[in-house]
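Below you'll find the structures, each written out as structure tokens.
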Structure P
């Protein structure tokens, strides 16, 4: 009997309605643990990466399904809060794709990292002697200082990585203590620079408060090609231009901003640059990030974990609508005034709080995900609330310094599906899914950056229509093959398609359905 096979559309729609449920997975690594967990909406473990060294602070999932992980390097000479010294990319099966040590007597990676495309940006200290610090205009330092810098790493193809970009806070300082020393100027006239004396004698490595900026969080905005970072001791967040070369990043000109590596925008504590205004970040701040600007609520806002935003014992998730002006490519500020806004734009008062570390995110349906870290009296849980601030997922006892949320359509989740225990996840369920020949039908590679191959075997003559659909349900490719039997293999070039998620569904006239999602990354 002749069987007719057709392609049906599967619509993947983003729901922006309120009171939405948790959709997708959470990724975390507990404090001091060697194991990274990916859990689903039912708090079941979908995948683990079991490694031989301790994760220092954070993990992230790349779009290809690989894990990026900061870890403690054995043999570090320097040490401090959330010290690392090493970063790795790890495949789903636990094999190490590349491994890079950033640890000497002069520098050490620590705390956070973020993805810059396929590259990884890490946070690090560099040692400056007391003589260097005093010569730069610090007010009588008796010990070394460890200012922060960022290093961007790219896979070198040989199991390691290479540095492709750097930025150093040391290159963007100002002081008003001694006109005979470098960087002398009027602090309030130069908000693009950081006062070397604005923070005195905080804790940390190096002796005498060596980590006096204590940068603890970093994020990257691909659309703007900008980096944001947070400073615990400064109670402030900062944005810099990433479009510069390394040489430009060390200067005060160049890049899209024309400012080189100077501060484009800062917020939370205007007193740091001798301006009046509200100190909206009263103490520690972590996990400064952009809310993805894809149509979700508050897209394009900055979002921070304001550890003592409400009180000493209650944290808040604050959203900030920045004065970004796309026409001039700058953050607008009235001369003589601090950067706006004068207060947070949105605020969620946390049901579970933490005085250190921690993270948050705004999901596509408007939910707010919170990771309130353990330690220092923190709650140590992950949870998610809807727009009415009802807890719709968690609290889950992760005891993680920093957790992440990934929704069902994230390319890295799709790439991980073959390696997951996905039985209790709703991400990969389709109504009446039953493959015509599940074992023999495959679509690969996934994710892809060029083309896909659809391959299956038919033991009977069949009329076959092959189709590919975008997430709006629009058919972007189709091919009809009549009376076919045997081994089928069809390559489809995606180079003219837009980057995103595409659907292949096959259904027979007796109702059996095959569906496959693919992720196309240019």
Structure Q
């Protein structure tokens, strides 16, 4: 993707059209191009060129958009940091990635002097919103620099960005994507959804530091579509924005759907402009998506799949409500297979790890040769960590994350399946299930539940309800009712944070309770065999 040429082209063809809305203010494509080129010319005047790296640490703001477009315009490598990172995390990642420039929005708990003193590679610091000593100020750059097109540009093979993601290890890994791979998400979305300049997207607060947030910017550039930028997710504001700006497409995570549906005002908004509502980023409940669909019957509700490592998205479920539990088929620039633990390919109905290959797959993790090697199986096949299976219809269905498998006395339980069934209870708003240690069974499920309107649920009532939907060994042994569940920056439930709250579960019940529960389980198993 050649960002500089796209900015020039869209400013020429759609100069006065709105590129993005932010806090009721419009920025046109001409203004976007001029602002990006002014910052790009500052970079080149300071001697910054490809393959130099530029880091950015801001919230979702116009400044963040201008700065990203500027970096891409000169073919540099952008390193977007999540605005929720701590000072120590920022310093560590700056020293790992070694950028020459840092663009940052000051925060009260971030000391820029500490960054300057501890990050040897950073030669220039540019601040947004607030002017600070020994730093250049972005507003001054925008007022003083030329808006002429910068001379340097990018090539397909050049490294465009390094996205740091902790994934399942907790160790930040820098996913490398090239400028050619930036074409993958927009081509894929266009292939499945059909995009035009008439489309309007709402970010829903998905950060621009994540691939999901970047995709909105790339769609805007490629198709001259408009974006409604939200600094953070607020379900009421989200619905207001859809109605006000006639949003046609959005992609959000399951917990955001839960928050929207929990609003009493949900049904009073006019969502008729929506063409597609897509869920991404975590196993989703078909029942949840069907319930949301009732609020916007004209829209097509889809389930999508992708990872940072695959320049997401890569596939969508078919536009058929009965197929919404699948993630669809691969085939557009990507291939997929499902393997067992020995690496053998599996047939339909057999669960194994999903592997993908194709144009979107990263070349590896920045300065992490061992992690890069471990992430692949065979020639170019990325191990996704998702457990999946092929249906008889040829579609792929997710069973859950490999790291979210719970082994209960040798039986495999997928937390996503348990969560989906608990979510069916009429008093449950949101739920997360994790595995906790148990002396008798090795591991057992524990459910953290947020109820609707703080309603009380009797545990036995919940167990009786789940007996109708789950095998006995899948029913959680522990229930904890909480006011809210921890979320990460893209709105997914943070199970790592939940696991940290588990200090010592009652590892062993008293002997009478163990015997009684053991007899119950044996009886249930026998009943299942008889039936």
Structure R
């Protein structure tokens, strides 16, 4: 264990060295600060820290991919590897967290220098000093009269929605931490029951985050565009081209940051919010300075620090549902392995995955193993009516099952049949035709489907079509899995609480009886 930690520490040291060696020339973000050595050194430190974080994020991605591969194996060696990779993952994520703390301190120092430099050279608007309602820019009469009434009304509306967007972003990051914690446990559990329970918990939180992403993206885009438009108009009207140049430079830098961070962001809408929110706050701070609103400047500075606590530079947790299906080809042994000491085991029903078995027969009473011609593996299933079905094998595909079916016929089994289990649902494929299995659709009523709802449906169920009936009910389907239908139904309900979603089970029509 100590040796493993030593290797990990060496890896981090190597990554740090690479980041230091690749540091590039830094350009001042605010004109006029090029000669400020402290400021330029802070920018260099911030850039180096970004590169180190990117390197560690790449390590986390690679480790998670390796852990996902090993999680499907259940031998002792894979467990040892999983334990070692978990140590690497823990150390890497702790290092990323520590670097994030350092970065926040650096950004606070950088912003303080930039704001002091810009604000000290701005001056005030003479006509604004005596204006009433000077507690904030939104209550300032001079500012209000400088904006068209409709634009000012829209601006106040956007300000009222800011808290909602912030709540979306904060909830998303809290959910992310929960998903990551559940996922680390999910990779290590060894039974399907444990894994499925953790997967259900993760799926619930992931679906909530998907809805939050889309709500945040739509609302924040509206707020950002409207606020930037109004503030730019005000600054242009006051002939403050100097401030407009600074704010335009900030916008260009945020776009560059987005390009650099696209591979290392947990969510593009969260990244947009984290990069653009400081721009909006700086606009408001500059407007407050022009209006000589010192209390508003202090309040906005504090809001800027709070907004930076939301981070988008986190490793994406790509959750792939684990399959515990134990696939076994059918063999014919010299001697049957089953007896009174080793009876035929119960047929295992997996909650997730697809497995095919060959049905050898269904009987009123349990049968002697001798009638199954030494086939292995065998399974028994007790039906609701008290009868017993016997199966052979655990096959991966329908093609394998069809080949096995022919072998069983040649071995003398009179009526072997292919039975499929799909996410725990049993279908006798020899008795039904193609497309005759049970499927599901969603019936949604209670309102129209907005873009967020449609986007969620398209993301979760790309192959499902949306249609609207004459009575105003939206039909979504079809789903081959009830579990997926339930997830989509829950996500739609989170998008719009007014919508009523019902899952409809579609059973195949019975075949007409043949005439004698």
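Coordinate-derived values only; no laboratory data. None of the values given here were measured: they were computed from a predicted structure. Cβ atoms are built from the backbone, for glycine too; each structure is taken alone.
Observations on the model:
- At a computed 0.75 (FRET efficiency 1/(1 + (r/R0)^6) of positions 33 and 241 (r between Cβ atoms, R0 = 30 Å, to 0.05)), which of P, Q, R: Q
- Structure (P, Q, R) behind the derived value 5.0 of distance in nm of label points 7 Å out along Cα→Cβ at positions 65 and 441: Q
- Structure from which 79, 50, 45 was derived, Cα extents along the principal axes in Å, options P, Q, R: Q
- Structure responsible for -500, with helix-only ellipticity at 222 nm (-39500 (n - 2.57) for each DSSP H run of 4 or more, over all residues; to 500) calculated and labels P, Q, R on offer: P
- Which entry (P, Q, R) yields the derived value 2.9 for distance in nm of label points 7 Å out along Cα→Cβ at positions 153 and 393: P
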